[in-house]
Structure P
Amino acid sequence: MKISKKLVKLYRVDHGKHFRLKDHDPAHTSGVRDKEEAKQLLEEGVAKLAELQDKLYAQDIWALLLIFQAMDAAGKDGVIKHVMSGVNPQGCQVYSFKAPSTEELDHDYLWRTNIRMPERGRIGIFNRSYYEEVLVVRVHPEVLKAQRIPPSLVNKSIWEERFEDICAYERYLTRQGIVIRKFFLNVSKAEQKRRFLARLEEPEKNWKFSAADIHERACWDDYMDAYEDLIRHTAAHDAPWHVIPADNKWFSHLAVSDAIIDALEDLNLSYPQVDAAKKKELAEARRKLEQKK
């Protein structure tokens, strides 16, 4: 793709120490002129991603985990739908993590995502993830109480400790051959308002709206602080964050596509080589097929 490396470098955060969310413009489009240009580039990306995913599946060694986090109406569902439109469903697993169930609350907070990790050869997609534990839980302390963690362990250092645990967990996954790419779809508050109003005004979008969305919107500044802090503490070379401008959906689709392609290309994927014994077996199969009508 013509601008893949450029986009990946612009929005990728490998080291978060000096990360500031205000330095990232939600409306940025990196010189892509309009929706039509982005659509053409995305079509190329979808085809390339399908080719790479086929090799990933055939090779059956690596796995790719894609994590999507964002404020409501940022377009997570749309990104997954459009970017992964050419992928073979057999090699892709998508999970959406909502409020924890009673069973999930009886386990540690990584349990419910850990059992959903992609198998080798697959692409796993998390629509929200264990990062909710340093987002929603941090903004709404009452959620933490529902987790029934021993009181002595809930202290001022709990968020730093969770960052440490998440980083250690992601290092472990990486060492097992699970490649991790994390995406924060960075939508502006003004654009979120516009999309909420569209959900109210357009009947076919009414089902997307929830009164809880307005409640969460009132906590916007707290969420932005939480996102900035988690990116600062959990961005790593092997598990980078991509802060994707999301005010223009057509551009966010393209930027995410490029980042995924970049991750897969780094693996130097190829179809498995057939050894001499297998070649002999295939030749015999061909001979038998050609002898029979």
Structure Q
Amino acid sequence: MIKEKYVNKLMAEPGKKVNLKDYPTGWAQNEDFKNLGKDAIKERASELLEANRNTLAQAQELLWASNIYSVLIVLQGMDTSGKDGTIKHVMSGVNPQGCRVTSFKVPTDEETDHNFLWRYTRALPARGEIGLFNRSYYEDVLVVKVHPEILDKQQLPPGKRGDKFWNDRYEDINAFERHLVKNGTLILKFFLHISKEEQKKRLMERLEDKEKYWKFSLSDLSERHFWDDYLQAYEDMLSRTSTDEAPWYIIPADYKWVARTAVADIISSKIQTLDLQFPKVPEESLKQLEKARKELKNE
């Protein structure tokens, strides 16, 4: 496991203003890491990722068997921040029967006929399940805040769309998450934090490799022009919605192996805090099981 003191530095402290300039995006997060060197850190990260994948697979079996808690993992980040790759590498060892990934696109007509949380509520994991939101209800205080004209399509009652409007949305989200936590959902929220330079590099890779053309969207480039607006929206969102019940983790994502290792470590360690146990088999059932064992053995 990654030392707790390092994990705590990735957390957006509840109630405090977040300035993303205070969170490095590279591998050298502190003096300890710098002294060890990139190669040593990368090798250790690879070992941790594999160990955490195994731990997560075991934890998922307990989660499914106990059927008391659910886990909701929220991934947010700028375009090319590595959300898809993180899901693929971190969750590669879990049983797909108890794990579901939901990616949210532009709302449908049916979805805009309901409140902004409705479509996300429908996709929540059931007890015993792990649910991953690749983008989430936070889009409604991020992309919608950067492009407020989207609100015109949400069929909202008339009114001003100033600070109070956005503050109300943050409060709606916090109340929503408090309700989920009280009812047995462990919420883990990750912001994959990349630099503008790294995003440019990844977009260029897509444009220079024909096999990656399918990954490139012209909207990725057009949204890049709003980089500063998105940074401000993210800082506001992280500041207002990192709570004791559901804190945000700001994950350095310029190096994919760093992001994947950090996310996997936090997920596996936090699920273990649930102290899950396999269901106890009643005494009468144990007798029946022993009888069945003997019968099968003596066939």
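Where a number appears in this text, it was derived from the coordinates with a stated rule and is not lab data. Because the structure is a prediction, the values reported are computed rather than measured. Cβ atoms are built from the backbone, for glycine too; each structure is taken alone.
Structure above, values below:
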item: Per mean count of other Cβ atoms within 10 Å over residues 83-90, the highest-valued of structures P, Q; result: Q
item: Structure with the greatest value (metric distance in nm of label points 7 Å out along Cα→Cβ at positions 187 and 259, set P, Q); result: Q
item: Ranking P, Q by distance in nm of label points 7 Å out along Cα→Cβ at positions 27 and 203, the structure that comes out highest; result: P
item: Source structure (of P, Q) for distance in nm of label points 7 Å out along Cα→Cβ at positions 67 and 147, computed value 1.4; result: P
